[in-house]
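Each structure below is given as structure tokens.
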Structure P
């Protein structure tokens, strides 16, 4: 479960994949950021960290993943759910 400083999420993903075996589940929280992750030119380090994290996921052949948007008292956010294959 990755729920830490967002600029370092790409590094946490790399370590999670090094430690994971097939069948492992990787979940990362707060990946929608009120819709800001679609802003490619955002100067927010947290947004850029999540964007890099998602780019790494999409390029990684050892994991199948999807992002889900949630809505609650904190507004719009979401999480990524990935399965190591």
Structure Q
């Protein structure tokens, strides 16, 4: 969805939104949080066990998947902006 909006809107507007939301910084923070939570899970810290079928019944996996989704979305947004910014310069 971010890619489609980036393609049909002006590059200046998309760049302004990218900078307004500090997307590059959020992407880097999401990587650090992922490594921190993964290290905690590898050291043996566990979340309280949830009830079967609830959102957090999977322990760390649900939280880590959400963080990876944020990282991938912000990274693809940055890649699309780079493609739009430097198109035709090959």
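For this structure, a couple of remarks:
- Which of P, Q yields 1.1 [distance in nm of label points 7 Å out along Cα→Cβ at positions 28 and 52, calculated]: P
- Which entry (P, Q) yields the derived value -0.73, -0.83 for log10 I(q)/I(0) by the Debye sum over Cα atoms at q = 0.16, 0.18 Å⁻¹: Q
- Structure from which -23000 was derived, helix-only ellipticity at 222 nm (-39500 (n - 2.57) for each DSSP H run of 4 or more, over all residues; to 500), options P, Q: Q
Bear in mind that the values in this text are calculations on the coordinates, not laboratory data. No experiment lies behind these values; they were computed from the predicted model shown. Cβ atoms are built from the backbone, for glycine too; each structure is taken alone.
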